[in-house]
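Enquirer: Got some structures for you, see below.
Values in this text are rule-based calculations from the coordinates and carry no lab data. Worth saying up front: this structure is predicted, and the values here are computed from it rather than measured. Cβ atoms are built from the backbone, for glycine too; each structure is taken alone.
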Structure 1
Amino acid sequence: MTAYIDPSRENWEAFKQLPRDTPIQMVNLIKYREKAAYPEGHPLHGAGLSGTEAYARYKEAILPVLERVGAAFVWQGTFECVVTGPAGEWDEIFVMGYPSSAAFMEMVKDPGYSGEVVVHRTAGVEDSRLIRFGV
């Protein structure tokens, strides 16, 4: 099984070729690691956090960055069961709204995001999908 945490160069280039000035929504499919994998030297390395706990830290830490770029959660719910497809494939699904793809790119380049925020996401996520939709 191939896991996806970050976009491939090819997918990122395709994303950048789409219009940057129209609202978008991003579907997030997340599968957590059993144990968070913080890098050596990080204060939480070896702290025994679960992937779910690491991702909760990510969601809390990203809120100021989302506010700066004008993004917000559009939908999030409590996972109950899979009706069509394999059970256990995803732990969390939510939709983020961005005023534009330029705002999304601003978010991922924000020093707050690339510094102390994304490390929690990377530590907590075993596999993910990020799917862009126009609004």
Structure 2
Amino acid sequence: MTDFSPLTALLGGVFIGLAAGALLLLDGRIAGISGIFAGLLRQQKTEIGWQAAFVVGLVAGGTLMAVARPEWFRFGIERSWGAIAAAGLLVGFGTRLGNGCTSGHGVCGLSRFSRRSLVATMTFMVTGALAVLVVHRLFGGSL
């Protein structure tokens, strides 16, 4: 994606914030994607309905946008499927280790002035930057 627009990024952030705020205000729940998905895997009978609807909505929304605006989904990551799968597993491990992900800590936690979320978000950002540095410097960007 080469046509970055601050306006579309701002609008996307506003919509994420509105959705997270609406879920908290209207249902008293935190929009932490990893926690919601993990809840589906645990199959808590009382929670499964809204969690399934949330995850289906994420997938359906992304799919609809990919069909409507496929150019928004073209970007230049040239990695092997093995590297992408390993990265996904590491992200999943990290979200469980950190008791949440960037949506739970970075969006919802920071907006509630949670110190734990501040530390978690700073850790995500520093670790991500270091991972990019290592992949590009040590592996020439071809891992």
Structure 3
Amino acid sequence: MALEHDAVTVGTQVPTFVRTTGFDNWNRYAAVNHEFVPIHMEDEAARAAGFDRAFGMGNLMFSYLHNMLREWMGDDGRIVSIGCSFRSPNLRGMTVEAHGTVTAVRDEDGERFVDLDLAVVDHDHPETLLVPATAMVALP
């Protein structure tokens, strides 16, 4: 179902994007990005770096935010800007959720610009903010 651009208002929630992550996800991502780093593939290497177990790539969580926005906007929308900060690791076996909330809407030059607060959190501990982020998208 297409996004009703006129229905996007401050407070609109973007549908949640959910992934349970682990070696299968990380291996596919590493293959594309040539990122076979031991801390992402081996629990022992991650423990030596001070973590409980292997953890996923930060940029993979960043891509989950992109996926969430693309699924919400559809093919006609575009991501104008997006920025994030990595705060906590995505440990092997963790289910992560990407969330978004519209914070501002304005019309300029035939496009609707939408500002959003975004976050990736641990599903089992939603108070654990893995990645806070903001974005601006344009809807035609």
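Enquirer: The value 14.2, 46 for Rg and Dmax of the Cα atoms in Å, for residues 25-96 alone was derived from one model only; which of 1, 2, 3 is it?
Expert: 3
Enquirer: Now for a different question. Suppose you compute distance in nm of label points 7 Å out along Cα→Cβ at positions 17 and 33 for every structure in 1, 2, 3: which one lands on 3.3?
Expert: Matching structure: 1.
Enquirer: With distance in nm of label points 7 Å out along Cα→Cβ at positions 81 and 105 derived from the coordinates and found to be 4.4, which of 1, 2, 3 does the value describe?
Expert: 1
Enquirer: Which one of 1, 2, 3 has helix-only ellipticity at 222 nm (-39500 (n - 2.57) for each DSSP H run of 4 or more, over all residues; to 500), as calculated from the coordinates, equal to -22500?
Expert: Structure of origin is 2.
Enquirer: Out of 1, 2, 3, which one gives 145 for volume of the Cα convex hull per residue in Å³ as computed from the coordinates?
Expert: 2
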